[in-house]
Structure I
Amino acid sequence: MSRALLLRTATALTTGLALAGTLTACGGSSTADGSGAQGGGKTVTVYSADGLKSDKGDGWYDKVFADFTKKTGIEVKYVEGGSGEMVQRAVREKTNTQADVLITLPPFIQQADGKGLLQAYAPQGSDHVNGADKSPDAKWTSVVGNYFGFVYNKKELTSAPRTWEELLDAKYKGKLQYSTPGVAGDGTAVLVKAMHDFGGKDQAMDFLKKLQANNVGPSSSTSKLAPKTDKGELLVANGDVQMNFAQSKSMPNLGIWFPAKDGGKPTTFALPYAAGLVAKAPHTENGKKLLDHLLSEDAQKLVSEVGGGFPVRSDVKPTDANAIELTKLMGGVEVFEPDWADLDKNLTGYVDAWKSATGS
């Protein structure tokens, strides 16, 4: 379900589903049909935010990439990192493009477009994706619906914290960590949610300055924080629903929660994985085929069942156990829509303000 529809149901979200390490990338020049100097035209390179691939090989990417290779014979070369990290890498490689497909969380997909990294392509099936979940000029399309959230250790804490303010308690000193804004998509989401919940940039920075006394320190990747939380090294960390829900299947102490400002309701916002075809991609046609596959009905039906996320196609309505559990998890949580245009324009200033406030 799109962010637009979610907004109409934000105050009563009780029905239905709403909405790193470095690997070797494929290089070499290519022709428009996807053939290139490397891989004989049988490769496609994906730069992606972390969260959809599993170390155990049972994540959504693992499944859909394997299906794609079996169907097409095209090998997927995968490079993972924080959303900002992936965009920065693509910028550095602009004169010698390595990636074919870029997948990041907002506002980094908008940032990538603004930096001229993406070319227009409307994947097959994108006509079933609601307008808020794709760009009007076909530069990017969401492939997995998702929401920002936090995790806590269910073994060490009898219940999840309810408010932001509770995190200032001394028991969280050295036991709380969030990924780095401006580098990780979920880290940037901490700023977005704090500015919304506290009513503005200055108020949010005042709070995050206080919170820094308990913060362990920077982390370029959000996915590393959940295992630490499950083990009890951390009591609380940031994350997102899709990634953490998938991780919780093998991390029994991991619980998902949504902070509220003292006196307010728990809130979140949509944070989908959005995919775009890279400009001057070495294997453009292979990139198009992969984007088509990610939005296919078969792949979208696996988003909740395998990936723990929310399908973005409006005509795919899962009823699997994960889908039911995810709906229950989102019940009572107020969903707001950030001003992505403002964030795209002013993100650097917000990150600089965070650095100044926290001394990071």
Structure II
Amino acid sequence: MWLGAAISIAEIVTGTLLAPLGLSRGIAAILLGHLIGGGLFLFPAGYLGAKLQRSALGTAKLAFGKLGVTLASGLNALQLIGWTAVMIVNAQLAMNAVSRQLIHFQSPLVMALIVTGLILIWLRLDAQRLFQLNNVIVGLLVIGVIVMLGLVFATPASAGVPTTSSLSFGQAVELNVTMALSWLPVIGDYTQRVDRPAPIALVSVGGYCLGSIVMFMTGLLVVLRTGQTDITTVLTQSGLGLVALLIIVFSTVTTTFLDAYSAATSLANITGSRAINRVAMVVTVMGFIIAVTLSMRYYENFLYLIGSVFTPLYTIIFVTYFVRQASLPLWANFSWWLIGAVGYYPLQQLDFPGGTTLLVLVGLGGLVWLSGQALPLKRLA
């Protein structure tokens, strides 16, 4: 499931942004970013969900009480609705490009409707059938990506690589980290009902990181090899035709249904509704409505916004559970969350090689721990 979540056009598109770094520095940024995002954030978040038998954001109750769960759930639902829209937009752009070449037809609305309809079908499947179908689709996607890369590298190399941005190494690391962080408020939703917290969390994070690293490297290598920064152009010129179209469609579906389901789980934390699948279908439709009017101009800003909100939130949760086994007063935790969210952007200006997220984790985590020396603590039940 998590390998399939990582195989997406969005991950490849983000990987193309790293091309100005060149091959060796680009790969280093990818590996470091996934080590930070997966090892320091996704793994403990998945472990907490399984250990406490709570949804991803249900664990926020440790440090922020019921109000914190409600607020974090609302923010997560909003970002996942946004992700649903982003995924549909990415898919319809790529589908249009391939469809135009194959059958001389293009329509953003029709392509978005196709993807949305398939996501809704995915959400209607029972768990066992979904698991079996998802495994088959993911296996085919892996084969399809390998074939795509083979065809790309069979073409003559480009004379040069476009340098349309001045991306630094630290910014590149942060893009990798924030892509992983987008799953941070999600992973616990899928580990909360397992009986082996550490192994399941490790396998989930390993599956995601493996797939994500390959997708980022695909985007990076395609640009360095072809000189094309638009992945849809590469797909149309790859000679894959219908295979490319199917890769786009089903990679979007296997990723986006996770977003929609977890958005519904977050909304259930607020409303108390148990009709998770129905709410997830409503979320998908909302994502579709946004997608038909969405501009991808703000994609990088969207990724950074996710980092600014959820990095300090989970830093405080991790210090509360793993370090102190005790919580600061609610007002103190909320204050630190706000300080971390606001401070994220000035810290970006430092251009730290390990990325802003690592700075927030270490700096804010230390401050939360130190404040516990002076403030009263409440032991966790």
Structure III
Amino acid sequence: MSAPVVDMPLTRASVLEAHERIKPHIHLTPTLTSRTLDAFASTPRSTPLDGIANAREVTVDNAASPKIKFVIKCENLQKGGAFKIRGATHAISRLSASQSSKGVITHSSGNHAQALSIAAGSHSPPIPCTVIMPTISTPSKIAATKGYGANVVFSGSTAPEREAKVSEEQAKTGATLIPPYDHPWILLGQGTVALELIQQAEETGRKLDAIIAPCGGGGLLSGIATACEGTGIRVFGAEPRKDGANDCQRGLKAGKRVEVVKTLTIADGLRTPTGKITYGIIEKKVEGVFSVTEWEILQTVRLVLERLKVVVEPSSVVPLAVALFDEDFRRLVEKEGGEEGWNVGVVFSGGNTTVEMLGKLFAREEEFKEEQAEAYKNV
């Protein structure tokens, strides 16, 4: 199983070029601002906040009191319901005529599967697309991937099983592998979200000081960091903490990439460890990665649903949760931002969830609350 070898610079200029290629084929997703969110973020964590179930009911000594104003990029309203269409469309645009004729292939159980299917089907002429999906994939995601025109081939749920099935199918067709995240074409495409966010923030009168993005495989975060080179905008990553899901944060602290992650965090889109290429970029260009608990993620989902009236998947709100709850990040903003504070760009990465799934998550609220209380004992 091998992806195409690419010899192109991973620079802001390359992100700008990628944006020109994909602009006609993606949505310019809107940005949101919210005085309510700004007030919440600028309130010390020791103060209970109405509307998020008193998520800060436990007093934190010397809690930070930063001044934060948000600009939120709604990639949950992107084609396919997530930012993934950016990288997939860019990768498709880079294929030679010979590669296009043989088709593309990938392995994914979620957003990348749908994104590549859309991008391949939208090409003129359409490019054959095969997606290897674990048999345990969510039925709605399988149906959506097929609906976009892909040939879905099932495999086991482990990485070796998926990769073996990719190699088997590639041997039949000669299709080009388009990986979900760990490839230059993909991360340069994902980085285009930052170009739009920066411009849209300036149009609202909020020139960005920082951007926080979720980190799973690292394609989005490394792409944004690349896009922000030379702009003076600081880039930070956000991860769930449950069961070591904060692999990038742990890897940066230890000085070595974590290669295996086993977690059942509700932020299921962030269960993947960072890739070799993406981690190398994050290590050099991202100023810090922070993490939050399941309780904090769920309360942030509640806040977004109730106050912003926006449907998001849990993975999407992890960056916002960091700004609301992580004391290390908040102290950094308080120290560096001073009286003026920071304008912080936040990426809502996707909205591919269901009413049933959200209902099941909120049914576990007491479970997460108990875990949170136990964690606070060590604060």
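Observations, loosely collected:
- Comparison of I, II, III by distance in nm of label points 7 Å out along Cα→Cβ at positions 277 and 309 - largest value held by: III
- helix-only ellipticity at 222 nm (-39500 (n - 2.57) for each DSSP H run of 4 or more, over all residues; to 500) derived as -10500 - corresponding label from I, II, III: I
Every number in this text was worked out from the coordinates using simple rules, so none of it is lab data. Note that the structure is predicted; figures quoted are calculated from it, not measured. Cβ atoms are built from the backbone, for glycine too; each structure is taken alone.
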